[in-house]
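No value in this document is a laboratory result; all are computed from the given coordinates. All values reported here derive from a predicted model rather than from experimental measurement. Cβ atoms are built from the backbone, for glycine too; each structure is taken alone.
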Structure P
Amino acid sequence: MGFGAILASGDNNELLSQDLMDCVTEVRVEQFLDEPTRFAIRFQEDFEDGEPRIMQSPELQCEQIITVAVEHNSGLVCLARGPITERKSSLTLGGPGSWYEIDGTDRRIEMSRVCYQACCEGRASDAASQILSLYGF
């Protein structure tokens, strides 16, 4: 756990390794009423055998699903869950001061990629369930 954030990767929400969590320097979540939630996680980059270690982690590659959660009232609250859409980095000679950042948005971005049309009858919750199931949620 870094900064009180719980970070997981993949469809099965596997917690990031302690090695990766020890390198977290910043977690940002930006929530809006009319836009997808955005998140960013910055890691202190380290080099192993001359190669960046964090940047090459399979759980931090584009399109990988990331979950950002926090503990609240003896439970977990998910602040953001969605694919990594952008990666940024700054590498310095020798390593100190280097960083790697992943940015992403919640899964609404996946819904904007494919459009489904359907007629729904009944309760609004049934219609919402039907729409979400079309996207595999």
Structure Q
Amino acid sequence: MPRHKEEFPDQSVQELQQQLAQLEADKKALEAALREQRAAELTDFANGIKEQITERGYSVDEVFSLLTKGRRKSTSTGRSQGRRYVDPDNPDNTYSRGPLPAWMKERMLAAGYDPEDKAHRDEFKTSHLEVVA
């Protein structure tokens, strides 16, 4: 027989369930208080650091950029990052990623490509544009 029964000898199942429910409610309240206290302490800590930064004549952005330098993780999925395409007829027209510029859409349509089709976009880039690093 487990020892636990001896610790609560004259309590019914309902009483034990009520105590357990109260303990769970207390636990949730303590966890919420802990989260609030940690957030308040973190805010105070950050404000203290900000004060030290400005007292020494630096900006928060300067310090932040030093702290995060080199910490970005590569999101590369096998594609070359930083690839840029240039229109050989007009070097001012460039494209790297994102929405297609109007000049590129016009050139694609004139060459018989559909700008909405990824395969057409890829084919156009390799056959009609120059790649620069």
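Of the structures labelled P, Q, one was used to calculate FRET efficiency 1/(1 + (r/R0)^6) of positions 13 and 53 (r between Cβ atoms, R0 = 41 Å, to 0.05), giving 0.95. Name it.
Working: P: 0.95; Q: 0.10.
This value belongs to structure P.
Determine which structure produced the value 11, 36, 30, 15, 6, 2, 0 for P(r) over Cα pairs in 10 Å bins from 0, in percent, calculated from the coordinates; the candidates are P, Q.
Working: P: 11, 36, 30, 15, 6, 2, 0; Q: 9, 18, 12, 12, 14, 16, 9, 7, 3, 0.
Computing P(r) over Cα pairs in 10 Å bins from 0, in percent on every structure in P, Q gives 11, 36, 30, 15, 6, 2, 0 only for P.
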On relative contact order in percent (Cα under 8 Å, 6 or more apart), which of the structures labelled P, Q is highest?
P
Taking distance in nm of label points 7 Å out along Cα→Cβ at positions 69 and 117 for each of P, Q, the highest value is that of structure Q
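Where does the value -3500 come from, among P, Q, when helix-only ellipticity at 222 nm (-39500 (n - 2.57) for each DSSP H run of 4 or more, over all residues; to 500) is the thing being computed? Spell out each step's value before the answer.
Values: P: -3500; Q: -19000.
Source structure: P.
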